[in-house]
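Just so it is clear, none of the values below were taken in a lab; they were calculated from the coordinates. Predicted model only: the values in this text are computed from it and were never measured. Cβ atoms are built from the backbone, for glycine too; each structure is taken alone.
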Structure I
Amino acid sequence: MRGTLLLYVLLAVYILAVNFYCFRLVKGQADAGEEGDALRREDMRLLLGAALGGALAEFIAMLVLRFRQKNLLLMIALPLLIVLNGYCFYLGFRGITGLF
């Protein structure tokens, strides 16, 4: 019982930490005034953060801050990664239950 609770907490903390980092990443880029549609290193950083589990926070931050909404790659990839992240987190929580 203690093992499952610890794993649930660790997975939940991971999800929150990655989403917080990704939100701050988008906010930092918006505050720096970076704009444009060209694929750049910052876009790769956003996509990596989204793939690690922060796609929802990035997408919400981009919509709220009205930042890089014309970037077609991000506007298509982030919703797909949101669905993929949700499924992976579901499998993670379900897998924890099956361990013990």
Structure II
Amino acid sequence: MSKDMDCDEQALVLRDQCRSFVGIAGILELDSPRAANAAFNRALRRRPKAERVRLRNREELRLDILASRVRGRDDLSVEEVVRRLGSLKHQRKTLFVA
């Protein structure tokens, strides 16, 4: 297994353990949370169909919960809520491409 493939697999495992992409990027020494998201999605695409479906369903639920939490935060500005929801929308979009 190549180093990149190993990193992708680690990203998938960490995300399945409910780690944030910020946390995954830090653990795996990636450049950004988007790089961690990309690694997760590459590993997801290599999984058998049944496992991809299971992992996508878990990730969809996780994103739904995060979106609800963001919407419920009184300490965030409207702009910050919109920014964070946009990030979650991007994660959801890349999930369905994977």
The value 13.8, 46 for Rg and Dmax of the Cα atoms in Å was derived from one model only; which of I, II is it?
II
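Tell me which of I, II gives 35 when you compute relative contact order in percent (Cα under 8 Å, 6 or more apart).
Values: I: 35; II: 25.
Answer for the origin of the read-out: I.
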Comparing I, II, where is mean count of other Cβ atoms within 10 Å over residues 49-56 highest?
I
